[in-house]
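Enquirer: Next up: the structures, one after another.
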Structure P
Amino acid sequence: MPRQIMTVAEMTAADRAAAEAGTPTIVLMERAGRAAAEVIRERYARCPTVVWCGPGDNGGDGYVIARHLRRRGWPVRVEALAPPASPAAQWAAGRWKGETGPLVSEPGSAALYVDCLFGAGLSRPLDGEADRLARIMPGAARIVAVDVPSGLVGDTGRPLGERSLKAQLTVTFHRRKPAHVLAAGRAACGEVVVADIGLEEMGQGRLFENDPGLWAERFPWPAADAHKHARGRMMAVSGEAWNTGAARLAARGALRIGAGVVTVLSPPGALAVNASHLEAVMLAPFESEFDLQTRAEKADAVVIGPAAGVGEATMRHVFALARNGAALVVDADALTSFADDPAALFSALDRDDVLTPHPGEFERIFPGLLAASPERITAAREAARRAGAVVLLKGSDTVVAAPDGRAAVGLNGAPWLATAGAGDVLAGFIAGLIAQGMESFEAACAAAWIHAEAGAVHGPGLIAEDLPGLAPSVLRKLWEARER
């Protein structure tokens, strides 16, 4: 099943709906505090613990956590930033019978700290003693945050002011929020555990974690009677003789992901170079944009951009391919070629096409959008809306967005993928899945996840040439999971 990511407002609505359906806030608070205490006990040995409690419901969770830990024999004290102000927090504080004092922690004053000062809906920067803690507590401190580390905004993953606390472990409830999945927030949250507190689903979401639960049911496994032409035709446009490797990487990626027939479309001057490196991948020449359009007439998906060259010729090639109706995966040089006229690119696209920019390329075709948006999800969604196509914004928290508002964020980014050519293989994975009939948004999500898993399988020393050969082991695991 797809795992939804919920905004702060959506979580607030879910809490409100539970209360209206007969589950009081104090019951949800008790469930949340008990669940967080259980996670703490699973992760850490019994030790002197300080629970920092704020005045709101997040602080109320803290009083419940302290009570459950103390009941299990943990030496616990509460340090309160202010008296409990919400009715539920007052109820929770009233049931806590242990030591309570002011917020006076220093580094090393306890073995474990539980941060229940402020939750994801923080409306002002940290100040006073809360800001002091964020300033003095070392990054290596053993801090468990409840909901999010205090000072972090739940919808952006960034501090509201100058700083936030940083946690080793964050326990949140029901669903992750954007702060738990975006790179900046993940760095502050540490490990994230999602605890079930019995909330009901709130309709169909539009933002998801990118994992197989989102797309595995529609992955294009071949039928028992499949043949190569039934598994889709993918093509990749090569650059000139001195820039041919990137298109071959895309082509090999498409072949490994399952496309039945893969062809590199090559300028005449690059035919000999490409021919000397290709085996199962086919090769076809083109001299003009008309030739390119003709050669690609039977393609189901085409990658254009990897080392294609920046300039008018690549722009013309994009327009020629767009006239065929095949799904386009527009990458690298094909994006940069439209930096002076992004609207011209958008005019050639439809909802089945995929743009795959890294942040620099994103800025060229969507100038100012990343800077203007509070986080990458909003930027990618707006970009998809403007382009009328799927947008995959690369990064350790790769975001895939569709023109209809769907979006997914990757949680399995691997640092080893920061190597030249890795993006070319990703473009080939996407096009290979689209060629096999997978819907473009889901194909981009699946390709990004498989790409990251392949990077993690290899680990240190990865180069782009390794990635296509790593895909089969990831695909086998997906196949075996399907069979269970």
Structure Q
Amino acid sequence: MSNQKLTFKHYLIIGSMLFGMFFGAGNLIFPIHLGQLAGSHWLTAGWGFLLTGTLLPLLGIIAISITRSTGIYDLARPIGKHYATAFMILTCATLGPLFATPRTATTPFQIGIASHVSTSQAPLYLFIYSLIFFSITYWASRKPTGIVDMIGKLLNPAFLILLAVIFGMAFTHPLGIAKMTATTTAYQQHAFLNGFLQGYNTMDALAALLFGIAVVTVIRGLGQHNPTAIAKTAAKSSLLSISLEALIYLGLIWLGATSLTHFKLTVDGGIAFSQIAKAFFGVPGEIMLAIMATLTCLTTAVGLASSFSEALHAKFPKISYRTWNRLSCGASFLIANIGLDQIIAWSTPMLMFLYPLAITLIVLSILSPLFHRNTGVYRWTTGFTLIPALFDALGSAPAIVTRQGWAQHLLAWDAKTLPMAKLGMDWVVPALIGLAIGLGGYLIQRTLAARSYKTNQD
């Protein structure tokens, strides 16, 4: 197949598109909140956050490139078609109308508007704001080929300029000294692991599996058709966007830590960011932050709606892309109106369930050339990861669930039986055991096949 040679400008355009898709609601509020929680241990927690917030999404794009998969279903297919379908639907729903997409509207509303209206008026203002927000999202995502122009050339530069202004003021006139701020109890001993788990909230590793579809489509549109060339282009472009995202994350985490000198620990990063902007620039600072949050969250909403619609249209072609897009934007609008706190509360258990499965799938996909995508390796590893992931989901569920007697008994058994259960990492050891069993079975199978071949030759 002939391939168009791409220039550095092309890589920048694709990288900018990916950055705009990845950097959204959670990418603004969770690093700030992490900085406040970690205090003087902000850098240690930050490294953990970067693993799940930047490195894992990069590995997700690379996994799709290495396996030459067309999307989430294709990537998970070696485990089984039913599992692949279920995993794809759960991931798409989480990134789409259940949690991530509604959050793109509620976060900028919480940052820029909620603090200026009364509690009784907030639902009406949220309704109006989210209606306008998702109307624009639907209009921009009607044709996925317009994603590059919309996100890469217009909204990203505006967002980066606004963010640079805030960072410039924070670095030249810091609110305090990060290494001298208080650290919450959880982060005094396990700052790295807690930062790692906080990175789940960005949902970027899941998004990488979904956005891979859009990346391949855009690269083909630029004239590259050879699978190897597409894989290399995707990896290079992803590295550009992820590197920029990592620098911004560290800046936001540091900013959250320094804010503790003037402000108390807040319930979420949105409130903290609004306080910081007002401290530096007054009311104009809050307005600037509201604009920045709306722009970055809008780019993510467009990317999520487009990728959600493309993925499900590809799997269920009888339902058109436009119908899936209408469903995504309409349902996101409705769920957004339950409020940010409720969305975060109910999204956490889903993320604690999906992330271990996504991490093992990404690692297996990258290592798959070593065992020729053997289904046994995939199935053993995933099977041993599945049950602990369910326990993690149960342990992070809202109190209405965890207070139930049956839930407390299961969680008590989990804490006594599986290592690192109290840290939300009880899936690690079982996953390694499953991987070892799968690889052992694969090597035995290969050895027996080689002996059989040699016997037949003799």
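Readers should treat all values here as calculations from the given coordinates under stated rules, not as data from a laboratory. Predicted, not measured: the structure shown is a model, and the values here were computed from it. Cβ atoms are built from the backbone, for glycine too; each structure is taken alone.
Enquirer: Computing mean projected area of the Cα convex hull in nm², for residues 83-330 alone gives 21.2 for which of P, Q?
Expert: Going label by label, the one that fits is P.
Enquirer: Now, a different point. State the single structure among P, Q that was used to calculate relative contact order in percent (Cα under 8 Å, 6 or more apart), giving 12.
Expert: P
Enquirer: Given a computed value of 0.80 for FRET efficiency 1/(1 + (r/R0)^6) of positions 51 and 275 (r between Cβ atoms, R0 = 35 Å, to 0.05), which structure among P, Q does it belong to?
Expert: The structure behind it is Q.
Enquirer: A value of 0.40 was derived for FRET efficiency 1/(1 + (r/R0)^6) of positions 19 and 139 (r between Cβ atoms, R0 = 35 Å, to 0.05); which structure in P, Q was it taken from?
Expert: P
Enquirer: Here is a follow-up. Of structures P, Q, which gives 44 when percent of Cα pairs over 33 Å apart is computed from the coordinates?
Expert: Value 44 for percent of Cα pairs over 33 Å apart corresponds to P out of P, Q.
Enquirer: Another question, then. Suppose helix-only ellipticity at 222 nm (-39500 (n - 2.57) for each DSSP H run of 4 or more, over all residues; to 500) works out to -12000; of P, Q, which structure was it derived from?
Expert: P
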